[in-house]
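Structures are listed in the sections that come next.
Derivation of every value follows stated rules applied to the coordinates shown; laboratory data play no part. Just so it is clear, the structure is predicted and the values come from calculations on it, not from any experiment. Cβ atoms are built from the backbone, for glycine too; each structure is taken alone.
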Structure 1
């Protein structure tokens, strides 16, 4: 969301993010800042992506182990990207890099956010005892 000011117009704003991983973990970033341009004061994106393994151990089809993925998705991260209804963004932090593609409102720019692990949904291992196979 852009925050209009007399000095920067709508160039700067707040950035939030909700992420879920293949292991059923949720991450939420309520602390974040963005710089860039969008067609409106509020912009949004829904993307999916993959983390570059960069020599780390993987399980099945190049997927990171849960602990490594949790390390990547928690803490500070930086993103640069944009698009016009279809978009791309590159995310990186001290634990790795990721490529993401998806649906975006018309926008381009960069962002910083700080994500924390939030146990909003039960993990698949917690659900399995409840499922009657």
Structure 2
């Protein structure tokens, strides 16, 4: 699965780390669910599909990033940085030791808000890639 490569790419970005208030011990980017009691801002990532069938030459995977922030300005800044990093169409800077990554594109999103006053945004990116093996 390509999620490990996306996590490493996002974790390595100093601009995103600064917006999240991240550290080496807590990058504030989590698979599937956030750390219990985590204060925003943070990002949760997950695959919306399994990346195609085994044996497919060109695979597609939709990756959802859920961004949570204490205010709308922070939410917008973090979302903008994620788009700058991942909406690269056919000139992607994403690298992987396991996959050739051909395309990464922002395809949909929606804003969320909860009763506790936390602002959220769901962002979906479509990646096209194939295995190096």
Quiz item: Once FRET efficiency 1/(1 + (r/R0)^6) of positions 65 and 105 (r between Cβ atoms, R0 = 25 Å, to 0.05) is calculated for every structure in 1, 2, which label goes with the largest value?
Solution: 2
Quiz prompt | distance in nm of label points 7 Å out along Cα→Cβ at positions 33 and 73 derived as 2.7 - corresponding label from 1, 2 | solution = 1
Exercise. Identify the structure, out of 1, 2, from whose coordinates Cα Rg over 2.2 N^0.38 Å was calculated to give 1.17.
Key: 1
Practice problem: Using the calculated result 15.4 for mean count of other Cβ atoms within 10 Å over residues 57-64, pick out the matching structure from 1, 2. | Solution: 2
Practice problem: Give the label, chosen from 1, 2, of the structure having the highest value of relative contact order in percent (Cα under 8 Å, 6 or more apart). | Solution: 1
Exercise. Name the one structure among 1, 2 that FRET efficiency 1/(1 + (r/R0)^6) of positions 25 and 49 (r between Cβ atoms, R0 = 35 Å, to 0.05) of 0.65 was derived from.
Key: 2
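For which of the structures 1, 2 does the calculation of helix-only ellipticity at 222 nm (-39500 (n - 2.57) for each DSSP H run of 4 or more, over all residues; to 500) return -7000?
The value was obtained from structure 2.
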